[in-house]
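Participant: As structure tokens, here come the structures.
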Structure I
């Protein structure tokens, strides 16, 4: 007795698999380019090497994640464009679902684990590099105190202000604390952000490499006027900074 059986085609020869693969090839560069471009343009020009590193890291992570997002999108679109099945019984292709394939599940888990490990190691390398700046012997120390809803800055020569001034291309270490509740000291265009905790001093460092006026904000919800807890940092030449900080110290001494 002979049975007229039809062998199902190998999975990579199936129409939906081919369609998903083509869509994946199209979506990956589109998602990578559009997503990274939009993010980087919305961030704006960096004012320190730290921020430039952050922007590069965002672009790298976006491109690494693009194939995964593109694959999910391609699978969703293929599913939406596929023919509908009606009836009480599952379609003949149901046994070929991804969740029923140990090999595909193993590949998915392995690739996801490698991507997560890559993100972790890369992030730790960047954090380690940023932490090394705190030990720079040439760095200038500035004390930052947060309170509802203002920032105050104390300089080594006794000057104290509510607007931050820094010399360009000079490393600076911020020693950050709070008088009341938890705040977060965020110098936006320089790519540094550190919590300000009452009773504790935290540290972060940066070297501004661009003259200009940049934003400082609180990045931790700290009360009714949290959104208004922001001021500016003025990055100036070394000569202008020396003249300004000397004048401010004299004003503090005379007060």
Structure II
């Protein structure tokens, strides 16, 4: 089971690379809940997600399912243009530093994968169909006595989860994770409380890559000295389109006739 999860996690890292070849639409829905668990406010944002010179960029296109005002749309275009200009004018030295950092981040990801495999006891509990494809269902419980080697892995013992592994591709088809205890981190001392959970579902695209389809999270958060707030988050992804590797965005704006 541990070796299987290592293989799956490594494939997921490779998927991150292939995802950069695609543009897509992301829709985020955030429900703020009151003390009784009832929705008191909702915010919806829709983004075009694209890759510009190796950097993934979000362009906000709608708020609450309505197109942006001309002013806000212009700000988004300006943001994209700044990224383009920065990369177009990037020096050779800065490019190498960026590539070295990307390689380091990838290697850190591989190290974290090994930590995850060591942090849990895995158990095969059956098979289920996910997106019309057969998948193994595997539970993971924190392993007693686990000693992390990376600081990022110290939170692993605070979670347990279930994963669905596609039998044919050995890819992560679905993941459901639950927080077992309060976790605090960051400059503003954000805290995730016991019972917070998130679920990720992926789909096979163009017979070559697995990409996000649906993400949900139920989070009970406390920020610094502020009061607790409960949030239901939902992200959906669609309209994946292959972006030719030979193409380069050199500017943004309307096409002139």
Structure III
């Protein structure tokens, strides 16, 4: 329906368009992922100033016409997340968090819990850039899998239900497997299993303990291959550490 649309949004990505415009990929609480054009935003005296940069949380006034591309007609900053922009690691984690949202939730179907989760992640990174770690990003992606309905089963063997000797992970089956059911799985050490369980079950604001590089790689592989197998989404590789 044509007309004005008021919504909060996080700018996931910004692309140059023409001489002075930008195409924005936005994530909103009630409209999911949408795209909009900000006309003249790259001009020195643009009325939008710097309020439409990636990772900004804003209140937007959009015009919805016949095109799928909305038009930004007003913008008010809610959170600029200026501090995270001063740290390369925080910028990297923020970009990968936005990328994961864009790929796993690419339609206009509303997922307000995903919008809130993304806002929480960007807020955490802004308040404390030392939170910008691969472990933090892993926990965020796990919670996105939960919101998408494809979180891995971690409490028992996904094939036979056994709760002991859980030594592997099967992306195709959707979770951990025991030694007797480990065909088509890869090794998952106890440390990696515990990391996945804590990342999925604990609040995002709760720091996760440091783990070995081997455990982190195994947990990252479990998340990445779950997303690829069950959602057809290939997430960007996380940086180590």
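We did not get these values from a lab; they are worked out from the coordinates using the rules stated. Nothing here was measured: the structure is a model prediction, and the numbers come from that model.
Participant: Of structures I, II, III, which gives 1.22 when Rg/Rh (Cα atoms, Kirkwood Rh), for residues 171-210 alone is computed from the coordinates?
Facilitator: Computed on structure II.
Participant: Let me ask something additional. Supply the structure label, taken from I, II, III, corresponding to Rg and Dmax of the Cα atoms in Å, for residues 115-194 alone with the calculated value 14.7, 43.
Facilitator: II
Participant: Kindly point out which one of I, II, III the value 20.8 was derived from, the read-out being Kirkwood radius over Cα pairs in Å.
Facilitator: Answer for the origin of the read-out: II.
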